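See the structures that follow.
No lab work stands behind these numbers, since they all come straight from the coordinates. Remember, it's a predicted structure, so these values are computed and weren't measured experimentally. Cβ atoms are built from the backbone, for glycine too; each structure is taken alone.
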Structure 1
Amino acid sequence: MRHPELARLGRRLRRRIDDTLDAEQAAAEAAARRRRSLRDVLLSAEDRADVLIVTSIDGVSRIGVVTAVGVDHLALHDDQGGTTVLAFDHIVAVTRP
């Protein structure tokens, strides 16, 4: 089993398997991201106390920390002490600053 050709073949096969596993992992992560709902994203942001920019259908962007997530709405606390409640149906985009 110490033949140089077998060692080279083993290394090449190991690299191919590693590449395949990396590609499958990336595909699984992408699929999981696509299946996440808006509520899932907001719940994660609430857990991490992330600052988000939430844009609503009226074109207004609000910046703040998600302080509560309900079944169909969220509460966004801004840096001036105000809280805005938005229905999920009125949200068109959620981004990080």
Structure 2
Amino acid sequence: MDRGQQAVRILRIVNTIAEQSLGMPPEIRMAFIQVEVAKVREAFRQTYEADPRLRACAMELVDSMPESIEARIHALETEASGKAAADEGRVEPES
């Protein structure tokens, strides 16, 4: 797996963790993210154990995950609030 494939894999993982954490109270969200990132770190460490170069690239990507997850959560929340605001302004047709 090259660096581009790793980035796509990380992006999928980031999206999954962000979506899962949306339903959690903000006070436990960061702890959940930290646990999930630790799981990814361990899985990648094992996966790339035989190739130090790929392992180093994978760990760089994993290191950036918490910030990426937070940004994705913010984007999802903004998108959801925008949809809610748009729905409030919509008038339902009468039957």
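Quick notes
- In this comparison of 1, 2, the computed figure 3.5 for distance in nm of label points 7 Å out along Cα→Cβ at positions 21 and 37 is attributed to 1.
- FRET efficiency 1/(1 + (r/R0)^6) of positions 13 and 45 (r between Cβ atoms, R0 = 41 Å, to 0.05) derived as 1.00 - corresponding label from 1, 2: 2
- Of the structures 1, 2, the one that 1.37 was derived from, the read-out being Rg/Rh (Cα atoms, Kirkwood Rh): 1
- The greatest value of Rg/Rh (Cα atoms, Kirkwood Rh), for residues 5-52 alone among structures 1, 2 is that of 1.
- Relative contact order in percent (Cα under 8 Å, 6 or more apart) derived as 21 - corresponding label from 1, 2: 1
- Computing helix-only ellipticity at 222 nm (-39500 (n - 2.57) for each DSSP H run of 4 or more, over all residues; to 500) across structures 1, 2 gives -28500 for structure 2.
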